[in-house]
1. If you rank structures 1, 2 by distance in nm of label points 7 Å out along Cα→Cβ at positions 8 and 240, which sits at the top with the largest value?
2. Ranked by mean count of other Cβ atoms within 10 Å over residues 96-103, which of 1, 2 sits at the highest value?
Structure 1
């Protein structure tokens, strides 16, 4: 008997827009679950790559995974915490989840950690939600339809909502405000920043950096060292929806869905000004 494979489901813009509030609700609930975890008493395990995983990561992942399975079961979901279930490459639409981006920040007692949820279609992030539960904030965007900053109180979401937009590239001679990783410095990124004399470094953790670029609080966020797709996709969509762009150092678009082994993103730059 011959099995005929079905084409991958692709979510269009209208369908993605209709999902936005439900997906936002999942991110808010996952964030509320993280806030309920006692950081002083929680168990911390190590992954094969040496990065930490906590009960907060797993609780947030369970909420989002179960919610997506109820909401739209036909669309695959790839989570950092369930990577062993991944079946790359992904075509059509799929969800990319980082249930707790910035676990090191979380373990250290800092507030700059996020819950990242992206919808990727044909290799391109089209919808992104970046929740920062300890900051009471959430950034969300749908490419081609704009981006918003949302106030979150507990798991009551959305609260107060305001449109956001990236800011223009600094004029010649004006300093750049650069969002810089608090925990993941590297020589290539430092050299890139140094090429912009007078650059002001804004030290931040996790995907909060994408949020700051999207709302016009920073001009650029470079990461010229390898990271993973689930760290980037949601923020990518938010920045592009807010008027910016995300490329590699040659100006090429990024592709998502397991194009690179291990779902690695070799490098990226999030630009506030799209006409760079």
Structure 2
């Protein structure tokens, strides 16, 4: 498949099982690594990276190269090699999202993969190796949750985001990156209950109707967000930038930075500005 090819949601549906299998293999690679034995170093942006991150990325890149030869892939540990404009379709991958959680022995780290077409995530897969769960979705079609095991994944269960509740709203927030702007935003929403965790699992909690909003008002990267963005939209929610406008991807010149985003389970609540 040539690099200029565009993948639409119907075509993404045909690729979803194969891509899920590739992600599951990456999860097995991570599971084989002991957090206490991995080699860790600090990247220039001061975030940690381990040989488990790199092994997972290698598995994904090899699998994608067989499935979609010559197709553009933006992967966290090799993203600096991307120079060409990404104006059609590409894959974006975080091979181990939540490295801090992985190193701390928590179960919140994930493997994220998304298909982006013309700047918009149209399909996403998020797998949590230690929890044995996979969430995935195709925009305009479906969102679902599966169990992850040594033999692959089981039959999917459909998930849906929920309407903003009259009482008992829940916000999922970053354990490591919570800030004053996010605090003020949550107060403006009436101070919903706060549930802190790491990684893209927070998107999944919104997509499956166990939380209502996930704000991240500080800078992050596209590979942290794209898969969750697709899963939430597929589940009926919406993801915007910090000003409530559409969030787009493939910004090579900006080093794939996302200044801020807000993920909502209820599009009506998002449209009202909270």
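1. Going through 1, 2 one by one, distance in nm of label points 7 Å out along Cα→Cβ at positions 8 and 240 is largest in 2.
2. Details: 1: 27.8; 2: 23.2.
Biggest value here belongs to 1.
We did not get these values from a lab; they are worked out from the coordinates using the rules stated. Computed from a predicted structure; not experimentally measured. Cβ atoms are built from the backbone, for glycine too; each structure is taken alone.
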